[in-house]
Structure P
Amino acid sequence: MPTTADPLPSARTEGPSLARFAGPLLGPFVGTYAFNSASVASPSIARDLGASPTQVEIVIAAYSVPFAVLLVLGGRLGDRYGRRRTFALGMGLVTAAAAAAAAAPDASTLAAIRLVQGAGAALCTPQVLGTVQATSHGVRRARGVMLFGASAGVGLAAGQLGGGLLLGTASPGTGWRLTFVTCAVVGVVSVALATSMPPSRSNRPADVDLVGTVSLGLVVLCLVVPLTFGPTWGWPWWNEAVAALGLGLAFVLWAQQGRVERAGRVPLLPPSIVSLRPLRLGLVAVAVYFGGFGGMLFVFTRTLEGGLGLSPFGAGSALGPFAVAFVVVSLALGSATRRLGHRTSVVGFAAMTVLLLGAAATTWVQWGPQTPWLLQPWLVLLGASQGLVFSPLVSLVLAEVPDEAAGLSGALLSTMQQLALALGVILVGSASAGLAQHVGVAPAAATELTTAFGLFAVCSAVGLGLVVSILRRDASSAARVGAP
């Protein structure tokens, strides 16, 4: 969104240099690294702090829940008070909380610190896409979106690899603390570089919708908490009751947001924006993609450690070539998008589906010490195909969203990403473990990982169908406009 201090660029300049986005583009890395590294370190946290399984889950959820709940509000605050200022505030909270987490004496203190860290991540993350969309366009905007997707993906991989490395090489009791120190160091660099971030804010900032914010928070809590703690608590009856309450509140929230918009005010989730077909379908595609991805990463590490006896670093290293392929393709998307345009994500989803089925078959047929090596060709190609998916998908969705909704659309995409990552770990992890128990085919770890690859393949196929649906609608609309 333009401001008098930093107007939208002309077609000649396409906006500020991407070097000025170096600081904010570290934001997605820090956000996903903080989530994934803590997940990898959870067994060490439990052992060193004497925490129960429920306490460890609270430590993980304490970050992901406020992150997901407050993202839309964070986008709105950036629209109103300036995205550069809001980003610096949010990343400052993330950095300070990471430093404090490294010295946490017990699980309760760590969970409280992680709440602050999640809230800070919710403040800074939506400012990145919002600023890219509002201050640039054309090739420069497309590259900014690609870098956003690459940064988030690198953060996930670094959490897996870096967390495993620190846990495997540091002295007992210090590895998980060093993961937080690493997060704090990157955060300091991000805040320092954010001073060159192009300033932007909305010309027509909306008042904060307190009713909508609280209602959205309740909806997310009612849906996330039962799924997070249900497996540990044995799925008590009230789990289903709370989840049903969340669904009911979602319908109430949607009706309330419609009334606010019809009254001429700006709600937290304007139905006129959220109902845009590309945005709506794109959000679902992001959800299924990251849900399958997050679940697969979790099960992959768990089965290689528990089923094959690999160290955390060994299990994380098995994903190293996958991560490298993802980053390389994400950063070199220009030629692919010039040839394929928005169809790039179609190619990526189609390739992912086939490759995941191949990985599932390999795991089922050839389970043993050689499995991580046999999976490498599939994983390298899978990383490359994933590089074709996320950034082009975000570009496709944002192309249909007006600049006035830059902060909102970026926040919605990030909200869906975080919720899907957290719920994917729970749902895919529980389904894989449950099937391994009931099938009774040894070894159980092979069944778990095969199931995770298979579920991710289903998610990829669903994402493919959603993107094809968006493109078909766009093509038919263009044909009607061009008809005499």
Structure Q
Amino acid sequence: MSDHPKDPYQSLQERLADTMDAARTEAVAKRRERGGRTARENLVDLTDGSSVREYGQLAVAAQRRRREGAALYADTATDAVITAVGAVNGQLFPGAESQTALIINDYTVLAGTQGYFHHRKIDRMLGLAKEDKLPIVMFTEGGGGRPGDTDVLVSMAGLNVPTFHRWAALAGVVPRIAVNHGYCFAGNAALFGAADLRIATASSCIGMAGPAMIEGGGLGRWKPQDIGPVSVHRKNGVVDIVVADEAEAVSVAKRILACVQGPLTQWQAPEPDGLQALMPTNRRYAFDVRKILNLIFDQGSFIEMRPDMGRAIVSGLARVEGRAVAVLASDCRHLGGAIDGESALKATALYQLAQRWQLPVVSFIDTPGFMVGPDSEAAGAPRLMSDLFIAGATLTQPIVAVFLRRAYGLGAMAMTGGSFEVPRYAVSWPQGEFGAMGLEGAVQLGFKQELAEAPDDAARQALFDTLLAEMYAKGRATEAASYLEIDAVIEPQDTRRVIAEALNQR
């Protein structure tokens, strides 16, 4: 043994160096060849290079029985996950509001798999987030549980790991955003799926089991890229927002996180004069509701979620005069705006997110109601559509309802929290029309006998048109306002002002 022990300060610097990307040049090179960034590069981008308080940086995998030296310290550095607290959006929110719990899996270390100390580090960060009310951004890439931690002698199957329970229990306690790039299997996928809002790159594959587990279960051999690709998950609601790469993922995560960090003092209002021209004069024609949203909310603030799922509903986050809101809107270009089961599921998720993140809801309605018929019922309509009412009834945040055109039946009610009496303010554009069901169907059903007695098709059509016009006149927005079904009828260009004033009411 040397009579001159190693300088402890030098030892510390060497151990810290083992946690950096430079200690794993080959693994980092492979990562970059595949178009990925390292965990530390994502950490720097998230925090704009500001300092962070890293927890457990010197941890290594519980594999001292099978590894030593560089094979232990560099190859298993941080036990494949960086956990830290730091400022995200610190330039916008220079105070405590920017402090965020950061959990970033490191795929250059043991393929981001979950080991004993890996879980301990995440559990520590989840506890701090709960105690200090910190939002969480978690990068979930990894291959799931790791069977090679030979040092663990206090657990048999590892099923008493608290990570998954603690992560799920934070729903509604602190905002939780998950980001994924690349392969995300088993336990990693469970964490991704349980987040409040989920962002994934186009090259992500997310599955509750990886190839080895699937084959071990007798379900055949599959390539990892064929298990849960984003092309599937962008349509089924597993992924809320699809981005091109990790750089865009970080940018979007920061924009979304800002919605729960506070209002912005600087914002730009779009020019509202073009709103009226976006609405067709013929009530049978469709229009692009996204163009309307972008002329109402702060310029560039609308972030859409799940655009490829439940397309009769548009959902997302936006800002009005710097204040963040959750957004629901009918899209009449799909099913005429009728809310099918998948759209109801999407709207339910939006209400639940608004409740968890304490965001007001702004709802834009143009719907003939719920989608009906045997196919809809077979798809679970009674349950999915009723869940939307439950989500609306348990929402404690204010709703501002803007009726763009049609507002019929239970579907329209569901988009206002369950009843027209729920919104803090319910307004309609002048072309709004209201009724218990769609006008055409109401005429067909309510005047079936009269239509059947018409002498010929021409007379029947003329009678139908007359009855339809009469019913439209009875259900127009000004009449609904006169019966106090809604609070007011407004000009389209006043919509933004009306929403802002309603949200500032208290």
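Points worth noting:
- In this comparison of P, Q, the computed figure 8 for relative contact order in percent (Cα under 8 Å, 6 or more apart) is attributed to Q.
- Test item: mean count of other Cβ atoms within 10 Å over residues 22-29 calculated as 24.6, pick one of P, Q: P
- Entry that produces 0.15 once FRET efficiency 1/(1 + (r/R0)^6) of positions 174 and 214 (r between Cβ atoms, R0 = 30 Å, to 0.05) is calculated, selected from P, Q: P
- Each of P, Q could give percent of Cα pairs over 41 Å apart, but the derived value 14 comes from P.
- Given -27500 for helix-only ellipticity at 222 nm (-39500 (n - 2.57) for each DSSP H run of 4 or more, over all residues; to 500), calculated: source structure among P, Q: P
Where a number appears in this text, it was derived from the coordinates with a stated rule and is not lab data. Since this is a predicted model, take the numbers as computed values, not measurements. Cβ atoms are built from the backbone, for glycine too; each structure is taken alone.
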